[in-house]
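Read the figures in this text as sums done on the coordinates, not as results from a lab. Since the model is a prediction, treat every value here as computed from it, not as a measurement. Cβ atoms are built from the backbone, for glycine too; each structure is taken alone.
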Structure P
Amino acid sequence: MKLSTAEENYLKAIFKISEKAKKSASTNAIAKHLSTSAASVTDMLKRLAEKELINYEKYKGVTLKTEGIKQATQLIRKHRLWEVFLVKKLRFSWDQVHEIAEQLEHIESKELIMRLDAFLDYPKFDPHGDPIPNADGKFTIRSQTPLSDMHKGQEGKLVGVKDHQTEFLKYLNSLNVKLGTIITVIDSVPYDGSMNVILDGKNEIMITAAVAQNLLIRKG
């Protein structure tokens, strides 16, 4: 099915909002995600419903139909594979690749994506630690927990970040925090949720509760 760039972006937005909220995506949530008006969202939802890509009933939220899920996951697959390519092969940093991948994800060639996947040796996660769906749309699931849920003396490896905003990633760069960093919890402050941690057994730093909530750890 041939879709416009805007239609693809809507499907991806609905997928991500529904996945995060564990429920249907509201018109307002979609509008906020895509920085557009509720009226524009409503018009697009009607179009997607006519193409049998979504379940849409006014005031009751939106869910993806089977074909809509397929289209959204393949878009996410292309986006995350391109991010891996940009970081691993072209040496972009993880805070530079999102906007570029947003453009590259709309390339249609299935053959190109199959070859890109093989060239990268079939990566399961992107540079931010998000799972890359395979050609069948299946995601790899792993055990991970927010750093904020860990306790004094616990240790683990940073495997992902919830926040992909450039400013946040640059902040982590300034702390020398990256995927693979071993983080040990020294102490936490009950008052504000800030945490005192050691990075790779060397550098001791204090991080805020907001940062800790956005760091995903696989316990050692």
Structure Q
Amino acid sequence: MSDEKMLCCAKALERNGFKVELCKDSVEAGEYIRQTICGQRPRSVSFGDSMTLYATGIIDWLRNRNDGLLIDTFEPGQPFRELIERRRQALTCELFMTGANAVTEDGTLHWLDMIGNRIAPIAFGPKKVILTIGRNKIVKDSEAAYARIREIAAPQNVSRHEGFKTPCAITGKCHDCASPHRICNERLIIHKCHPKERITVLLIDQDLGL
């Protein structure tokens, strides 16, 4: 990935109303989020599952604060129904964080989700959203974004969840299946950020996530 390609993607995102920060690595991205939280002092913070976000260290940092700021929707050892209820609460948190499946060179953002707890707060609810996106997620256009999700992100993502049995977990490619474990149920595309700069995109100059 060339620096020029990342810069062009950043400029396209800015034209579409997103706030963009270029980060050299996941550590720098994590520090940006920490400074944002400490500076803005949101009353509540939550997140959607994202390997890139975990790589920043911010989730461990929030969990170790133990001050009630984090609505932890993936806390180990908690009953599933409790986690689902927390995911409902996360819809109205002040700051929501997650990653993305793909970002296009013309500045659009793309996701496929299983139950919608990751994409719903991105679209509406939280006052601010921060997205952590590695350079490997940048693709040419919307068609390439959907192909990336079906051929790379979804098959690899389902394989990291123990007990999920889908055709793609075996073959590594999408079969548009009807499995009860299917994770590709709901699609979100954001073309423009409204209101302007509600969503901050951290473009990270590393290959991160799936």
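For distance in nm of label points 7 Å out along Cα→Cβ at positions 60 and 148, which of the structures P, Q scores highest? By distance in nm of label points 7 Å out along Cα→Cβ at positions 60 and 148, the leading structure of P, Q is P. With mean count of other Cβ atoms within 10 Å over residues 92-99 derived from the coordinates and found to be 17.2, which of P, Q does the value describe? Comparing all candidates, it corresponds to P.
When Cα extents along the principal axes in Å, for residues 52-155 alone is computed across structures P, Q, the figure 50, 36, 24 traces back to P.
Which of P, Q yields 3.1 for distance in nm of label points 7 Å out along Cα→Cβ at positions 44 and 180, as computed? Don't skip to the answer; put the middle values down first.
Values: P: 3.7; Q: 3.1.
Among P, Q, the structure yielding 3.1 for distance in nm of label points 7 Å out along Cα→Cβ at positions 44 and 180 is Q.
For distance in nm of label points 7 Å out along Cα→Cβ at positions 20 and 100, find whichever of P, Q sits highest and give me its label.
Details: P: 2.4; Q: 0.9.
When distance in nm of label points 7 Å out along Cα→Cβ at positions 20 and 100 is computed for each of P, Q, structure P gives the biggest number.
Which structure, out of P, Q, was distance in nm of label points 7 Å out along Cα→Cβ at positions 124 and 164 derived from, given a value of 2.0? Only structure P yields this read-out.
Output the label of whichever structure in P, Q has the greatest value of relative contact order in percent (Cα under 8 Å, 6 or more apart). Show your work: numbers first, answer last.
Values: P: 15; Q: 31.
Structure Q gives the largest value of relative contact order in percent (Cα under 8 Å, 6 or more apart) among P, Q.
Here FRET efficiency 1/(1 + (r/R0)^6) of positions 4 and 84 (r between Cβ atoms, R0 = 41 Å, to 0.05) is compared for structures P, Q. The highest value is that of P.
Assign the value -9500, calculated as helix-only ellipticity at 222 nm (-39500 (n - 2.57) for each DSSP H run of 4 or more, over all residues; to 500), to the correct structure from P, Q. Can you show the working numbers first?
Values: P: -13000; Q: -9500.
Going through each structure in turn, the value belongs to Q.
Looking at structures P, Q, which one was Kirkwood radius over Cα pairs in Å calculated from, given that it came out as 17.4? Value 17.4 for Kirkwood radius over Cα pairs in Å corresponds to Q out of P, Q.
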